[in-house]
Structure I
Amino acid sequence: MEVKTVYENPWFKVTKNGLFHYIEENGSDNGAVIVIIEGESFVFVKVNRPAHSDELIEFPRGYANHDESSKECALRELLEETGYVIERGSIEKLGVVKPNTAILASTINVFLAHVSKEEQVQEHDSEVIEIIRIPISEMKQKILSGLVVDGISLSALALFWCKYP
């Protein structure tokens with residue numbers, strides 16, 4: 001079967017493989033999402049998601065730069081989106097997720113970081129509307145109520161709860 005690129009921009013390309021189309025996101029295979037725990041709470045960010053015409057609550061995440069490992073990406077996203085600075089050895093890889101296997105060729109690495117208020121050394125970047133802290137004891141109810149609906153964050157939480165039930 002012929003595989004060809006039918007559209008491309010700086011962030012992704014659409015590939016046609018026979019009858020099927022899928023999206024390949026630049027840098028996603030080294031990208032990362034980071035589950036953050038501060039004390040007894042998960043730390044999320046509220047971001048604008050134009051594709052859904054909404055502001056959503058998600059764990060920080062992003063694409064890797066060309067020369068960056070997924071762990072380095074996680075640490076950079078943690079700093080940019082929340083202002084926390086932690087040591088490289090302070091994060092743990094929980095696993096990987098494939099967020100939409102029907103149309104995305106992406107694999108995103110999932111990390112866990114325990115942070116303290118003292119490690120928050122700067123404000124979040126302009127992409128983030130605000131930082132949201134949700135007590136761990138209330139997280140499942142917040143999911144059931146529809147407060148957190150982002151598939152990547154929910155997948156990251158599933159990996160976390162599998163490892164730390």
Structure II
Amino acid sequence: MASEEDRDTRPDPRNGAGDLQSFAVALRRTQGEINRLVHGFAQAQGLHPTDVQALAVVLDSPEPLTPGRLREHLGLTSGAVTACLDRLERAGHIRRTRESADRRVVHVRYEEGARAAARRYFLPLAEATERARERFAPEELAVALRFLTVLNEELGALRVPRR
């Protein structure tokens with residue numbers, strides 16, 4: 001729950017803090033901080049940052065993911081996705097399977113054993129997130145989560161040019 005002290009230190013949207021520029025700056029800073037952590041994880045695992053981005057897509061996918069859908073999501077070429085998946089598979093983070101009746105269809109799955117390494121590395125991120133969450137009331141968090149969900153839907157609808 002947010003204390004009065006926490007509430008007093010937050011920008012007041014009535015003073016211009018809720019404008020598009022303020023959101024853009026805050027989102028870029030958040031992205032930069034997360035990218036810094038992702039780059040560190042990639043380096044520790046002997047991966048490329050794009051590989052970690054691909055891992056996140058695989059992990060968050062609500063249905064079995066194909067290399068083609070991963071390519072579309074990341075905006076990479078087929079060859080780049082194949083190289084990425086090769087690195088991830090060699091490092092033990094993913095496995096490719098042919099589970100459907102159509103043996104040409106490949107699904108990409110996150111390896112359970114790889115989750116432990118990611119959890120260990122990103123534990124400080126989870127702890128920092130929890131500390132930040134504790135500074136807000138549940139109704140404030142609900143609005144923030146709703147905003148991020150809608151923003152992600154809007155961003156997800158944008159298509160990057162195919163390479």
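FYI, it's all coordinate maths here, none of it is from the lab. Note that the coordinates shown come from a computational prediction; the quantities given were computed from them, not determined experimentally. Cβ atoms are built from the backbone, for glycine too; each structure is taken alone.
Out of I, II, which has the highest value for mean count of other Cβ atoms within 10 Å over residues 24-31? Before the final figure, lay out each step's value.
Details: I: 17.9; II: 10.8.
Across I, II, mean count of other Cβ atoms within 10 Å over residues 24-31 peaks for I.
Using the calculated result 2.3 for distance in nm of label points 7 Å out along Cα→Cβ at positions 88 and 152, pick out the matching structure from I, II. Derived from the structure labelled I. Structures I, II were shown, and helix-only ellipticity at 222 nm (-39500 (n - 2.57) for each DSSP H run of 4 or more, over all residues; to 500) at -21500 was computed from II. Ranked by distance in nm of label points 7 Å out along Cα→Cβ at positions 40 and 56, structures I, II are topped by I, which has the highest value.
Taking semi-axes √(5λ) of the Cα gyration tensor in Å from the coordinates of each of I, II, which one would give 35, 19, 15? Considering all the candidates, the number was obtained from II.
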